[in-house]
1. Can you spot which of 1, 2, 3 the value 51, 44, 42 was calculated from, given it is Cα extents along the principal axes in Å?
2. When mean count of other Cβ atoms within 10 Å over residues 55-62 is calculated, the result is 13.5; to which of the structures 1, 2, 3 does this value belong?
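Nothing in this text is a laboratory measurement; each read-out follows from the coordinates by a stated rule. What you see is a predicted model, and the numbers here were worked out from it, not measured in a lab. Cβ atoms are built from the backbone, for glycine too; each structure is taken alone.
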Structure 1
Amino acid sequence: MIVLWVAVLWLLGIAGAFAQAPAVLDVGAVPGLSASGRVEYGRFLLMNLPRAFALGSNGYSGWFGGAGTIEDARAKALASCAGHGGTNCAIYAEDLRVVWPGRGPGLLNAVPGPLIQINGHAFVPDPLFIWHGPASATGLYVWGHGKNGLADSRGHQPQPYVRAFNNAGFDVVRFDREPMHDYPDEAAEGLRSALVTLRRMGWRKIVVGGQSRGAWTSLQILDTPGLADAVIAVSPAYFGDGSDQTARLYSFTRAIRSPATRVAVVEFSGDGFVTDMDRRVGLYRDTLPSRVGAFLLIDRPAGITGHGGGNTAAFALGFADCLLHFVMDSVPAAACPAAVR
């Protein structure tokens, strides 16, 4: 509960700092919410789309997000509100907008098309996130998806924890990779080149992150200082057997030279792509702290398992706030409170 309150207070502070903050982020404007209701609204704001938050006339609430259709989200939010004792429940907010009667939804900035397209790679602002633009944004989060053979993962929403960065004013751009041209070293080179261009566009802070192959590629760019202010690698992996992965990881971690970049790595128990997790975690601990500006390891948190553990609401609710503060605080914490095992 303490972690969630910190997240809500952070969000209130960020919303107050931006005159044009979208109405959906204004927790204080939700009428009649109790203290626990504010915490629940903070949880709702960490969910991926589609999502809906329902409010009863007596202040009780309910929400649903991250799966199905917007019609499903509305129905389940209303049912949740009623199940929690809400009367005359109605939808207060859905997706990125407030829809409460008598409350204007507020204008959202138009989301531009691809910023960079080259050699099967594209850097695409995600229309399912709030867009500020480089002059107004807190920073830019560049997200890299995983790879599933020749299946096309372009257009997939980033993991839910990235919502915490968007809620705090970061723009979100997907690093979309065409499956037939998606090789680790080529993707890393494309990312290095694009980050130079994106930095010139004017964002004050750049975070690079991803899941699986996207996380692997994010770590690869750390051989070049100054490309990113922070890297967040969740379940880094690529298609190869476990021993080959560890050998390659051993090789490129020793090429890292990013003394100003903050780096967070997340690993989960039961990850089928990692056959020697203890050795891998030891490699992170032995190698990264001396080669980067700050290092945070979320090591196999209790209750979240598998290669896709970062896709879960549980991970977002438990760790999004910690990752945001690791990137933003003047003195970053060396551990997440919820990660203590």
Structure 2
Amino acid sequence: MLHVGVIGTGMIGQDHIRRMTQVLAGVEVTAVTDVDAAVSRRVGDLAGATVHATGEELIADPSVDAVVVCSWGPTHEQYVLAAIAAGKPVFCEKPLATTAEACLRIVEAEAAHGSRLVQVGYMRRYDSAYRELKKILDAGDIGLPLMMHCAHRNASVPSHYEKEMAITDTAVHEIDMVRWMFGTEIKAARVLVPRKNRNGGDLQDPLFLILETANEVLVDVEISVNIRYGYDIRGEIVGEHGTASLGSLSPVTVRTSLRAADPVPADWRERFLAAYDVEFQEWIDAISRTGTPAGPSSWDGYAAAVVSDAAVAALQSGSRVEVSLAEQPKLHGASA
């Protein structure tokens, strides 16, 4: 049985605690903490877990085998570094850290430790549709990939959402997916700006992100975060002699009153619910078997941050911006 401590008991933290206590096998939530002590006490009581005053105190708890970090993004670096220092596996929701420099410090700390401890929460890799798409690509069924068309559409976003978040918070999932799907790094980014959606207020929405991979695949990502009709994730790979794309929005089609409709997910939780379950079960199983995570690494978190920074610079400048990565440690030689 893997005993897990959860840092951050907000919406995503509570959902992961529900997942680990009610859905998954081989895991027990033994400790929780949050900056809001009242919330952590309530969540801890429901889970039957010890409530700690700080994340560092939770990490030091001998009853905690592994750590899940779901706190506010700017705190991720300190908690992930503390888990590495304690030699404990740590699952960190994205972002790994809020700057590329902070992500690199985590990569270097893990390399100095000498073995992998960190996994980053990029759940697209665990979605059954994306996994099937990658299986078809890797099998060569459509020949060498040439291009990929993607769309990431949200019905709306919260009031604190800023224009750079279209890349750093939204399209970052496509950025990680592209590296994983094609098994290569992204070498450059451009951003094109169409006319504004009037639903978006002061935001520059939508955006059109273009990514160039090191193996010469060209990827475009439409980012629309105020499109009103629902949460819609699309992806199509164009190969030398065929295409492969993600399937329908819904497993059912409803026909009533002379209309046929595919229900659209309301948000990311509905669309990727099963992917989160698979992601956590595979993390639990890997830690229980070997003590080492097998999913997205700290290098993957760092690379996504660097590409995001390049894309933000491209948005601000209107120019093509090249991606410059640090030297990859041998520990992460199989990343992406």
Structure 3
Amino acid sequence: MTIRPFFKGMTYGWGAKRGSYRQPYAVDSLHKLAATGSDWIALSFWTYQEDVHSTTISFDYGYTMTDRDIAFAVKQAKAMGLKVCLKPVVNSRDGQWRAYIGFPDDESGEDQWDAWFASYTDFMCHYAELAEELGCEMLCVGCEMVKTEKHEARWRELIARVRAIYTGPITYNANHGKEEGIAWFDAVDYIGTSAYYPVADEPQASLETMLARWAVQKPKLAALAAKFGKPVIFMEVGCRSARGCATMPWDFEHRELPRDEDEQANFYASALQTFWDEPWFAGFFWWDWSVQLYPLEEAGSDRGFDIYGKKAAAVLESYYKREAGGRALVR
């Protein structure tokens, strides 16, 4: 029996521009995050490749966080008692979802796949070195890169390169519904997924409805953990405080939806209640906590993913502020 950590986490850092992590408002936001009872953050940021068919990943000097920015954020987080999972991400500048990054899977695409994996490996090894130097407690080596995932040998080679540099645990962040297609989950320490499963068919669904929908997903995730002998983490999970978002938790585009704190709070409560005590489940990194929060008095009008000042925050704290401790996983 192995005692492993349970991640009471929150995603932090996304959408922030170069230099933002070092601003006073970012430090204040981290303090407020730590006050929820969270003990981990996924420090998540991105750089761009030009489009989904580009084979080169370049550092964007006008946008992407510098190593100095990241080092500052990690130091601040650690000073507040937070552990850090470093989560560098590649996005496509043409606006297409990174899941579509890819090339032909016949002989004509081999050179392109080789070039892209070489560039992506260099990208990831840079952050593996930084994570090791900064003492980050975990590293996420990819996020929702669906078209690349079938290239098992290339992913295994990348992970081996990363492990030669970074000595901590490693995870990969699959997309919900795509986890079973990844044959190389045995190469990482934690099976990560973006758990944006629809848990309702219509707006204003009850907690009971959401619990029933999670109950359909739970056996599939338990089977995945058993297959690879690895615990599952929700590397992303959450929904906006907008009506109907439990039917499409990933949504960030429908700005016309009316505000609904109860639906967001029910989503949080249903996920926490369903998975909290499962021995094969390793925790949550909720999406997400902004680097620059709205003033508390504006929480009543916000319809985003943030929970600061909303009902979902009280739900989260009722779990996260429980007695800390590891979980036992039978391998």
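1. Values: 1: 60, 42, 41; 2: 55, 54, 43; 3: 51, 44, 42.
Answer for the origin of the read-out: 3.
2. Values: 1: 20.2; 2: 17.8; 3: 13.5.
Here the read-out was taken from 3.
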